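Presented below are the structures under discussion, each in the form of structure tokens.
Each reported figure results from applying straightforward, stated rules to the coordinates on display, with no laboratory input. All values derive from a computational prediction rather than experimental measurement. Cβ atoms are built from the backbone, for glycine too; each structure is taken alone.
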Structure I
Amino acid sequence: MKKKITSYLMFVLILSVGVITSCTKVGPAGPAGKDGTNGTNGTNGTDGTAGCIKCHDNSQTILAKSLQWEASVHATGGDFERNTKTCAPCHTSQGFLETVENTPSGGERPDTTAATIEDPAPQNCYTCHEIHQTYTPADWTNTTTAPVKLWISGKTVDFGKGNLCANCHQPRVPNPLPVVGGDSVTVTSPYWGVHHGPQAGILAGSGGYEIGSGYSNSFHTTVVTNGCVTCHMAEPFGTQAGGHQMGMTYLYHGHEKINTAGCITCHPSGLDAKIAATQTEVLDLLAQLKTLLVNHGAMSASGRIITGKMSANVAGALLNYNMVEADGSEGVHNADYVKTLLNNSIQALGSK
């Protein structure tokens, strides 16, 4: 009996739904409503689309620069996982921006962040440009172009737009730091030295262990208005050199060539030969100094620093070797300063 009642109720429910559904009719569509207003940019109240297309247009400019950056060392080899307080200021985008913001006017940029950087990012568009601040081409403005006070020497340098680069591409202060005419020092780490990016110090002619005399700077230090940017960010060769890739050499039919787009204004001819001569001379001086450092027990034949107590001159020569080698240009950035550093170091170690 119970089963019959349940079935009867189910039948009534289905019949009711069917009746209701059959009585619901859809009338013809009404007239179209007015278009809604365009979204607005919350920063300045302008039409959002109008703001975006000032940069995000069909010129493919952003795409080209993005592709160049993706092939750069900043994107592929920046070691941005090194996000602790002492590494983050240069190895992470967030750490760089934090320390730039906290740099006192005319003072040194902090060399540590307040804390380890969470979710670190490599140097990217937001690191160097004021991205999505105004939603206009002004967003390409550099985050800083202020002169830079070098950590190792206290000298303030001004490379124009290249100051952005100099914030990180400068010598670190090794501990201990040898002083000309000073006491012996004890090096406790095989990684002792000015670290891996001392280019601003080389270009400025500052930060080396300046034993002896005769120090001067070459043409690049005073005449190249925007420092690093002038040559390294010149007209690109695809994604291999120049532009936002920032390299100086590229492969062409299997041969390495120099991207001279930023150099030919000052060096209209004979540039390749001049570079080759400078680099050959500097590499020879580095080899001579390495031999002396090995003989003094400060370096192994493989180039690794041997820790221990050493005189100020030996430690200073080791600093100079490290600084010139890590610069990577083999003298091109500032040939006069580099040659004097190496020659004077060789003379100091060879005479004892």
Structure II
Amino acid sequence: MYDIAIIGLGPAGATLARLLDKRYTVIAIDKKKSKAGKCCGGLLSPDAQRALARFNICLQKDVLVDPQIFSVRVMDLDNHIEAFYQRFYINMNRAKFDDFLISLIPDRVETCYNTVCTRIDKEDYTSYSMELKTNGVTRTETAKIIIGADGANSIVRNTFYGNHKIHRYISIQEWYEDRTNSPSYSCIFDKEITDSYCWAISKDQYFVLGGAFPVKDSGRSFEALREKIKKSGISFGKAVKREGCFVCVNKRLTGTCTGKNGAYLAGEAAGMISPSSLEGISYAMESARKLAEAINENLQDVGRRYFMGTLGIRIKIIFKIMKMLFISNRILRKIIMKSGVKTIRAF
């Protein structure tokens, strides 16, 4: 019987495993030994940088990639306009970033890699049983508290909180040999392709193109994006690899769920991800910190303390939902971009 079981060792799960008090027995489960890299642009936002600063964590240089970019090129393909905005992101290798966070987990935490949780059952009011499969071998483990930090397709959320519906997209990105001759980060809007947004970014010797697409016809939507980007004058070389995953887009407050009665959610599994930019690292680390604080006090009434502790995160998501309504509206986006507010002149 473990005190706590964590499913998923992304930024939320790795941060939580590191922060839990040593008096607890903890098992942490992840389906991979080393992160292959989440399907995302791999940019560390100012909020995520602030979260790292709170933990006094410094990034190793091998996590960073070239180039470091100081502006975002917003391409509005609906209105055929574009503008540049100053931004302070850190360009990084997402797989190495996740591996770095995992390396900070103390040895007292039992980590199980290449392990998939295939089933969870509530045994009684004090424990949960998990069916785990490692390299084809199945076993059962039990824990007093179970935590879903396993992203958009969380088994904890799907098992216990399926009534808390959240909008899901499929994120697809493809890596190409970089022939652009002009390193950049672009944010792309096109209603014909997706009602979310797409991105293009230079990363070491590669050009990465991706987006979040409605589940239906996501593959065709990506192909349409690629053709439109080529027609816009951006050139890139041979395709090297393609990545994909589910991603949550929290369009309403009921999409956020922290959990109760010993089954809790953190990060994207809890719906804590920016609906306007799909940035989730800062929310993952902050929600993990709040959950660790609630658990470290004692194992009673964790749900109430965690829910109250994440009030600031949920309020922030409200503002992000409002921002999403503005930037996803073709007319409002055109007005904002044409106004020139906070734009910079690119020479």
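Tabulated data for the structure shown
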quantity	calculated
Of the structures I, II, the one that 21 was derived from, the read-out being relative contact order in percent (Cα under 8 Å, 6 or more apart)	II
With Rg and Dmax of the Cα atoms in Å derived as 31.0, 119, matching label from I, II	I
At a computed -9000 (helix-only ellipticity at 222 nm (-39500 (n - 2.57) for each DSSP H run of 4 or more, over all residues; to 500)), which of I, II	II
Top of I, II by distance in nm of label points 7 Å out along Cα→Cβ at positions 51 and 299, largest first	I
